[in-house]
Structure I
Amino acid sequence: MKTLYIGTEYNPEDRIKIDVTEDDYNRIHSASKPFTVMVTDVKTGHLLYISDEDCGLGCRCALRFNTELL
């Protein structure tokens, strides 16, 4: 299980955290930008659409819920 951080708050501990499978985590980290990936929150069982969010550093530390697809 891996943790994803949703949001762009300066301190990652202030962001929403979801736990996903290793496969879901790897799909996000291997996707070309911009991307939207469907993942399953392991704790709740909910399917979520996650998109990239720019934190300003060019990394993948910030993600967002993509509600346009819901």
Structure II
Amino acid sequence: MTPITLRYAETERYDIQQDADVIRFMAISNKGTWHMEKACPNPGEIRSTRNLFREFVENAATKGQEPCEVNL
């Protein structure tokens, strides 16, 4: 099994369709990219969502799951 290297990135933007600021979390690996987008109402929720996303991605990568869009 080849080792998986993960890099994390996040971007914030205004989404005109949702009429809200949204944040996109990405985990980029040598196999592909896991990603999710969520409206970001407050910094505390962003922090907990970021941690939940990282935990999900690390577990998925360890289990050998293919990269995909994540819904948490």
Structure III
Amino acid sequence: MDYKIILTNYPHPTITTGMHTNGPGRVWVEIDGQWYNTGSSKMHKVRLELEENGPARIIAGTWNEYEKKGGA
């Protein structure tokens, strides 16, 4: 599956001018022409999620970058 990943300080990746937030940007993933906000500011964690589990949890909005893996 093809996807695009972008980090932006704007409220949506298609917005390129106007008001934006200060601080870390948010990572968005485009899958089949639809943009999904991952809620994360960490590109490496989003890439790892996509590599390990595919886009399903990001699309569903159930992915949590802070969840524990493999126990305690």
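Please treat every number below as a calculation from the coordinates, not as lab data. These figures come from a predicted structure and were not determined experimentally. Cβ atoms are built from the backbone, for glycine too; each structure is taken alone.
Observations, loosely collected:
- Answer label among I, II, III for the case where distance in nm of label points 7 Å out along Cα→Cβ at positions 14 and 62, calculated from the coordinates, equals 1.2: I
- With helix-only ellipticity at 222 nm (-39500 (n - 2.57) for each DSSP H run of 4 or more, over all residues; to 500) derived as -10000, matching label from I, II, III: II
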